Structure I
């Protein structure tokens, strides 16, 4: 370093000690303000840190000066893989290094950034996201405010406590003999405190607990109210902190995901509590393995702004990358050079067993898909018809792009016009109006309704005028206008007895308009392989079910049905799936073609003689 640089820095240190601001001290010492701020922020490349070490300066402006960094320490701040090996004794796979750099790049954005990162179980994701990446980010910038969250506060405390021990470590980590022999861990080469200076504060007033840490600051102070790292769980109550970096690890589990009420409660908590803790310019990561097609990760990545842009960026790490697979799995390098994310912990022998025995678990949790590749009922490719399905076949699809909501393509007074109803006393009703011509193997959905209803909103009567009203009456009126008058209303029998069939006005409506109410039993037939819900799969696979998609209302309702079909049986709701099943099963069990001859029954010979008839039998003339 040149003497003139030392002189200027010495003057800068003096001015800062006298209480001058960074900008004023920089001008007085004739140092560029950008260069001065690099020193204040402890940038490893700052010449000010080198000058302070040469001059023996320990405090500047009342703040302790960070130590000048060695070449290895500087490299570790830029090279995450080297950082992990040097301080934790862990080798990094390419996907792990990629995840760290993705987090760093988004954290550098001036905007609030939101990431959904999905990784398979057993990949070491919790250690990576709750310990190694946070430790790296804190070593790079001690002023960061960080929140580590999990399903429970107890688990989040364990994560923060582990970070605390790492910052306190006085000697490099020593790997176990068994881990060394397996080649899964190595001895560390240094400690964070040894390379970057102590992290534990000198005084006793600063937080240094397993649930919250305030690390020792060099060069500038932080707000005492905001810890460097704090632990929070979904069960913590109000999240009373605001942070630059938030990581929620494995927040989603089957308990808080499966079921309509549980899923809605988690979603409301997420958008009102968890998301609102992020500061401008900060980064929030929702990380974990997929649990169900309808889980929080799915909900998050579908949030759109008014311009149609996604709020969350999704990063997927699949256990097995099919597009990179050559059929060789024994000696392949890890992804992205090979097809396996982690050839050691998630080897092909293990993954193939999971795929063979529990294909849906494999597709959702290990491959981070929506379960389409192993769907029990319907694959999305069967609905759209624009891509090959899991068997590599391009199906015809079910969407009628030129047909609007409320319209049928059949000629008037053609086909069987029915309404199927899956009612509920407290939740969603699933109601579908169909026009079907089974002889042509074509089952057109005309209208889809998914909404909260009371029995009176479905069908009611004005006692003064005798006029009917409600959704069913509206559908009947439109069906008459379209030339497809209703023949039947098919209703789940359990709910029908309570809400519909027991009402006198329903029977009156049925008699006036000659529309039959046909009960459908779900408990008896639901699991039947031929007549149960799964027995309807071929209708969608073959494109026999036709769904309107020609206008905005049609697309909205079609996507509601599509989502339930492709997430059944693990979706939050299945009202439309059940309603569709009622209609398709009714065709199988009830419908008779107009061309079908009336049944003829064998009669005794004496009844066939029209001259005798019954009168002659009883002695008549």
Structure II
């Protein structure tokens, strides 16, 4: 057996602690004398389950990335169904104008092209462009076909191969797209259909597929913008699989024969087997890169024809992922709903105050230490439906309903006791809050019931001044962030509606952000304007849905609260939050601790077998 030194050129390092773990360390082996173990840094490659598509079938095409993907068209029956993927779940969009199957696709989630395909009776050359909400007809392919592959973006695409009308069903034809029309270019060396494709208009890769003979299933060709060159064969013979990536790094997975689960990776010169999918299928949509891809829908044999809705995600990374989780924390001493919170406090040093019951609010104040709540000194003014800002030792409480009327009362907390401060200019309840004790923000709310307001006020440490109004009169929303970079999301206008809207505040005015995936009111939130967290609420019906905001869009977490509830309260950050109280179906004392998803580079311990 060869020694490590003869292979790698150096001896195994003897160290007392692991070296810095990054891409430069990949493939290295060392002995950690402290742990007494041989260790190495290796690439982690695996498929995992994603959210199911809303419409099953096979013969769909795709575009975009793993966390902003798009699939369109499929059968059976033939449909123009279009869905967007956010990395967790699928949302239905407007259908293609021409229902079809075995379509080719390229571009992004908000700028895609669907080209070619087949109806139930004929192949088509139709080309349509997607703008993020709807499809528009464009100029057709020069040659109608189905089962072609594609590469590139909306303004610079490439379509190649496919199945044309008899007597020459397998095609070698290639056409470029400039955003307006298609032009014929040099043909593939091997005519084929249901092949895989990757890359750009000037640097593409074609692989696998059905040809006149089986060798087409293993053949690889590269395109340099003018001609095709035959490269090394695929190590796994297949067609009708998912293809993603670039000319120098591609992935080919699932497909036929046998509705296989196999997956193989191209490194620019050769193909190497990678981990298999869980669900075997053919004629599926493949989207993303060779390091972060997904395969969705597909076909398996059977009568009647089974329809696949499953999505599987592929990741190749040095980082080991930790899934998000809601875990049980210590219960509140007093079960209640509509509690105020120091929204920027931490999971291990939280502050909760007020809430319902008693009938007109209470004055109870509690502190959380990471495992249990303890009662502190009470509020001076009992209330429910108030908002808060700051931290456990420097908190701010304002607004709410007290003794059956809206209040403008403001109080500061110093870690021991509450002190009265100057009131809000506008008394209100069910409002949103953000910021710190010396730079707080109050927005929206009920004043008086059932009227809503869009008024925003800024607190400077002693008094409140007017800020820019919300664009929508609303209440029962959640807030997050700081006075100069806040979020308002969800709520109601009071017309039996449930809002999904998000507004961002820059210190003077509000602008629209991305909508939540679940419209709701009486929810909780925390975090920052570019890393927000929303959870719980009424949608209608109590929900435990949890969503993460990245500064432009919300992603639904596959992990929801253990106890769905409305009029819930929260605090913390997007990666470390606290949810407590609420109603569902009785006043709750339940506390849940959120740990967000994370990635970390970790070394593997080498063992013998």
Structure III
């Protein structure tokens, strides 16, 4: 029954199965009326906003439609104030389907967006938009955006440093748009990214604070019912303001079931609470099951519920201070037991020092969270708010410096770990079998554990054996940058723009997933020979043409890679360069690639556009 219901709900939730989906009606000449579903978010070179496509022009009428689109506005002064939540816009530019970069091992952004009902995107400047007088706003969403902006403005008023501001916003309400990429990576590498990814931990802290603050209501039997009501209202208000991510929704529902159960005079079971919250979330959106936050949230709580008590009892101490330290360490350790296979599968890394960093970072983050709440409450009294703001800023500075310092230590994280979904399941089966064996002492569970571990290891050995024999050339799809990896066995040689050796974000996002996928590390010696812009590797030759001034080879080649958007014509080039296949990388403009593809078709030449079709992978025997 549950599987059937899940399958039906998943089908129904898929926006492309909706008969009113705008993708069924759009053409290259269509006009659209869209409604902005959020205020504009500042990006590096643009402003981004989520919008709903309400109408699509259809001959002389307007077709009522549904579905979301991402709009990227060209950065211009004041545009973020001109367009805001609820504005309706008339747009006359064709929508572009969301596509993946197509690099090996890369993130499937197309599937991720489609799960949220987003199938297209649009890059536009203000001159191509007509702002309509009509607006479409939902009252409660408008109030939540107002509260969020009030909180952000208050934080920016009393916490001056931009880095500390960004962490404060992420920690309190989950607003992460201003976080520095390198700082987020440092939090991830040290195993404390859950601090800035709003989660059940934050809601648990707030729940504990509310129980303490509202304790006087509990003592008066006539108004005792007000305490749980107030807690429920504040918890759900905080959940909505924080963006209602699956991790915090899970906690909100779980705390709600506990509170309502207590009101009804019934003490709930924690496993039933978890199951209830998961069922409700999946009924609302079955695609939550594929959300990493959802998976890690439930795995962490379930892991704590199962393992925390046995572990903390094993390390029991009568000393209160030492007991508090042991409790934090045991909490961190127990949370990792079920989450580490999921972390490795999704992020291909594991932080070694997570126990140490959590020991200090979690208590400090709790102080910061309570300090920020105190800042909000004290905001009408400026000198008190100013004092609290400086104190919170100092704590944030210390936390950031501590995380960055730990991240700077050598060998603090194991990178490049690749496991499949099946291997992830085998690890979870191994953990479950070992746990059950320790509890029940039955040999059958020890046999299951041994079988799953041997299977996991055998698959891993086979994968490494396959990787040791691979010979590849990978031409990556990277906007505005040229990047090639020559792979021999489990080593690679990089050929491309030098900025990719320095920019950690571009390297991590575009190149490293492929290197993890193929299990490669940097070669100490060159694998390929490069002469006069030609790559020679195992009898294969690739000429890289990036300007018309360079000397053209007069020998036959296997491939010609056109890069850097040179002003050339394929007809003239082919008379000099004898290559059966032409490749166009992501540094070329779209209209030129289109012209070159037409010319190749006329000359009966093979061609491949990396920007349109993803990375070009040449596999050598």
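Using FRET efficiency 1/(1 + (r/R0)^6) of positions 107 and 483 (r between Cβ atoms, R0 = 35 Å, to 0.05), single out the structure from I, II, III with the greatest value.
Numbers: I: 0.05; II: 0.30; III: 1.00.
With respect to FRET efficiency 1/(1 + (r/R0)^6) of positions 107 and 483 (r between Cβ atoms, R0 = 35 Å, to 0.05), the highest-scoring structure among I, II, III is III.
Can you rank I, II, III by Rg/Rh (Cα atoms, Kirkwood Rh), for residues 115-274 alone and just name the one with the largest value? Intermediate results must be reported in sequence, preceding the final value.
Numbers: I: 1.01; II: 0.96; III: 1.05.
Going through I, II, III one by one, Rg/Rh (Cα atoms, Kirkwood Rh), for residues 115-274 alone peaks for structure III.
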Can you say which of I, II, III returns 2, 10, 21, 22, 20, 14, 8, 3, 0 when P(r) over Cα pairs in 5 Å bins from 0, in percent, for residues 363-514 alone is computed? II
Just checking, which of I, II, III has the largest value of Kirkwood radius over Cα pairs in Å? I
Out of I, II, III, which structure matches 0 when helix-only ellipticity at 222 nm (-39500 (n - 2.57) for each DSSP H run of 4 or more, over all residues; to 500) is calculated? II
Distance in nm of label points 7 Å out along Cα→Cβ at positions 195 and 379, calculated, reads 4.8; among I, II, III the input was structure I
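Every number here is computed from the coordinates shown, using simple stated rules; none is lab data. Computed from a predicted structure; not experimentally measured. Cβ atoms are built from the backbone, for glycine too; each structure is taken alone.
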